[in-house]
Structure I
Amino acid sequence: MTNNKQIGKWLTDMNLGYPLTIAGPCSAETEEQVLEIAHQLKHSKVTIFRAGVWKPRTRPGGFEGIGKKALPWLQRIKKETGLLIAIEVANAKHVKLALEHDIDILWIGARTTANPFAVQEIADALEGSDKIVLIKNPVNPDLALWIGGVERIYKAGIQNLGVIHRGFSSYRKINYRNQPNWQIPIDFKTQFPDIPLICDPSHICGRRDCIENIAQTALDLQYDGLIIETHHNPDEAWSDAKQQITPNVLHAIVKRLVVRAKKFKDEKFIVALELLRKEINETDKLLLQTLSERMQIVRKIGTVKKERNVAVLQTKRWKDVIKKMGQYASLAGLDVNFVTRLFKEVHQESIRQQEEIVNRK
């Protein structure tokens with residue numbers, strides 16, 4: 001699949017000259033609503049109009065979408081505005097109805113991607129279709145599961161593929177509705193460079209105020225496009241009101257976004273960059289050497305604990321380490337949250353190595 005450059009050809013064929021922009025409401029509510037939004041978007045850089053027809057809700061009782069009644073509305077939008085149409089599908093029945101109504105783009109939602117049986121059902125229903133299919137990351141941070149979803153659709157003969165990064169669920173909601181975990185989509189793009197990668201700032205943020213920041217980060221990371229929930233009256237939206245923006249706000253955001261060059265042509269710049277990268281490579285080697293030396297000490301401590309029959313985890317010591325690392329981080333000009341996350345990973349590996357020694361017979 002990685003050698004098949006036809007996969008991303010659908011986006012190349014659009015010849016946009018700028019990142020793909022998909023916009024529209026979280027949910028299709030009324031015919032008047034979707035038409036109003038679409039007509040406000042048609043004279044912009046928006047290429048694809050999105051609207052939720054079937055809405056999977058976390059808990060029962062919420063608005064679960066208008067259903068197939070909305071599909072003729074979307075056909076009318078396509079006819080009147082020229083925008084391509086995208087909807088979410090979660091089963092074979094949805095796919096059948098989408099194909100019958102000539103929907104251009106089908107996306108598989110995060111909850112569905114997490115279920116291989118559901119993805120396979122959709123793949124079987126799509127077999128032989130030339131539609132564009134976008135696969136959102138699964139709700140949990142599992143790269144293999146995401147790749148598996150893409151592979152199932154590809155094996156059904158679908159080559160017009162793309163993926164959507166909408167963030168990952170976590171028990172603690174601190175800054176975002178869904179944590180970006182940028183490294184996971186970066187790893188995906190590294191393995192599958194020809195598959196277009198689209199960012200969904202609306203679902204990552206869960207609120208309006210950080211959409212532009214997340215969108216810019218995505219473009220800085222060379223994403224191929226954005227999908228942003230847009231409503232003519234967001235506060236009155238029937239679903240996900242807090243994360244939707246007006247078409248005017250969308251226009252302003254898109255205008256301010258900066259698209260970085262993906263390749264360099266200036267010879268002096270290339271040379272300077274390569275020298276700095278060599279410095280980073282050497283520094284990385286030192287980091288790994290230091291980590292190796294730390295783990296050697298960790299194993300010695302594990303041996304002492306085994307001899308004295310002492311528990312591996314020493315909570316007071318761990319709290320002291322985290323406190324000190326936070327202080328050192330501030331002095332070094334590093335982000336405290338980053339350093340804390342880093343040392344939690346180091347601590348987990350230290351525990352693993354000590355347990356290996358303590359439990360060795």
Structure II
Amino acid sequence: MIVPAAELDADEVQTIAVLPGDGIGIEVMDAALVVLRQLQHRIPRLQIHLRHCAAGASEYQRSGTALPDETLQICRDADAVLLGAMGLPHVRQPDGREVTPQIDLREHFQLYQGIRPAYLYHEMDTPLRSVQAGRIDLIVVRESTEGLFHSRGQQIAPDAETVDDLLRVTRTGSQRLFHAAFQLARKRRRKLTLVDKANVLPSMVLFRRYFDEIAEQYPDVQTERMYVDAAALHMVRRPHAFDVIVTENMFGDILSDLAAALIGGMGMAPSADIGEDVAVFQPCHGTAPDIAGQGIANPMAMILSLEMMLEWLGTETTRSAAALLRTAVVTALRDPAVRTPDLGGNCTTDQMTEAVLACLRTG
């Protein structure tokens with residue numbers, strides 16, 4: 001079970017801020033925490049203290065702020081943050097924009113590495129023909145603090161007929177991103193693809209220049225440069241050719257969704273947003289208000305985000321837990337019947353979670 005922090009040696013405790021959020025975020029978070037408890041049953045030395053926090057569209061409706069100061073402080077002090085999903089289409093700010101506290105977190109804590117893995121667990125889950133399990137295994141590294149999202153906070157006059165969004169590229173933002181991407185590629189198959197639009201946009205010319213400068217420091221990593229439109233085409237035609245992809249904020253937003261579609265959809269897509277001092281782990285999907293409360297949300301993206309968090313925490317114990325969880329997910333998904341409706345199956349959220357739990361019990 002999850003032991004209260006007061007009962008543990010402070011040097012051994014991992015404190016996790018838990019932000020369930022809205023809609024199905026709450027449901028998939030519940031599933032992930034059940035899995036975490038089972039992991040702790042299997043590995044008693046895995047000592048986790050959870051701090052549940054208020055955040056999201058519902059909190060905005062209640063208090064007028066989607067990210068209370070207390071929640072931000074808890075996230076700052078925690079070893080990691082586990083987030084379900086936030087935002088609801090009908091909950092908007094006075095200027096008409098949807099409440100997006102997950103993006104606010106990235107900007108507030110400078111979580112510049114948006115890590116979006118895409119791995120095919122079963123060939124039945126991809127829309128592509130004759131692609132075997134494991135054949136799609138790539139990571140999109142998305143810059144998450146600059147790019148085209150930089151202008152999202154600008155105020156627009158109600159009678160405006162023209163609006164300009166600025167795509168921001170800086171040396172500091174680009175270099176820290178590229179170092180992180182090269183270091184990740186070194187841990188995998190040592191191939192890194194830069195995706196940009198340097199044939200059209202001056203900002204992307206600069207982005208590529210910074211990439212080329214950093215690439216000189218990693219001669220052991222194979223590199224290629226690709227325009228975003230070509231990258232989208234090749235991700236569909238030959239996804240197996242990609243290892244790590246690094247790109248701008250908006251391009252990464254789009255390409256990571258495309259990658260998710262290749263492995264079964266957003267319900268199979270975990271993610272991490274990592275900065276120097278704070279790291280947030282969450283599924284790529286949204287709050288899906290159309291199915292919230294029905295008990296049919298796919299919990300795998302959330303469970304896999306938990307696995308990413310345990311691996312990132314970096315202790316021998318958390319990495320052992322991550323490996324055990326990864327094996328359980330792989331084993332569970334070998335059974336074609338273990339599929340929620342988004343994957344064409346009939347499982348409920350609880351049944352899909354139970355399949356993972358069963359593998360953990362017998363693991």
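Nothing in this text is a laboratory measurement; each read-out follows from the coordinates by a stated rule. Note that the structure is predicted; figures quoted are calculated from it, not measured. Cβ atoms are built from the backbone, for glycine too; each structure is taken alone.
Data for the structure
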quantity	calculated
Read-out distance in nm of label points 7 Å out along Cα→Cβ at positions 30 and 86, computed value 2.2, structure in I, II	II
With FRET efficiency 1/(1 + (r/R0)^6) of positions 62 and 166 (r between Cβ atoms, R0 = 41 Å, to 0.05) derived as 1.00, matching label from I, II	I
Identity of the structure behind -12500 (criterion: helix-only ellipticity at 222 nm (-39500 (n - 2.57) for each DSSP H run of 4 or more, over all residues; to 500), calculated), options I, II	II
For 23.0 (Kirkwood radius over Cα pairs in Å, calculated) the corresponding structure among I, II	I
Answer label among I, II for the case where distance in nm of label points 7 Å out along Cα→Cβ at positions 70 and 310, calculated from the coordinates, equals 6.1	I
Source structure (of I, II) for relative contact order in percent (Cα under 8 Å, 6 or more apart), computed value 14	I
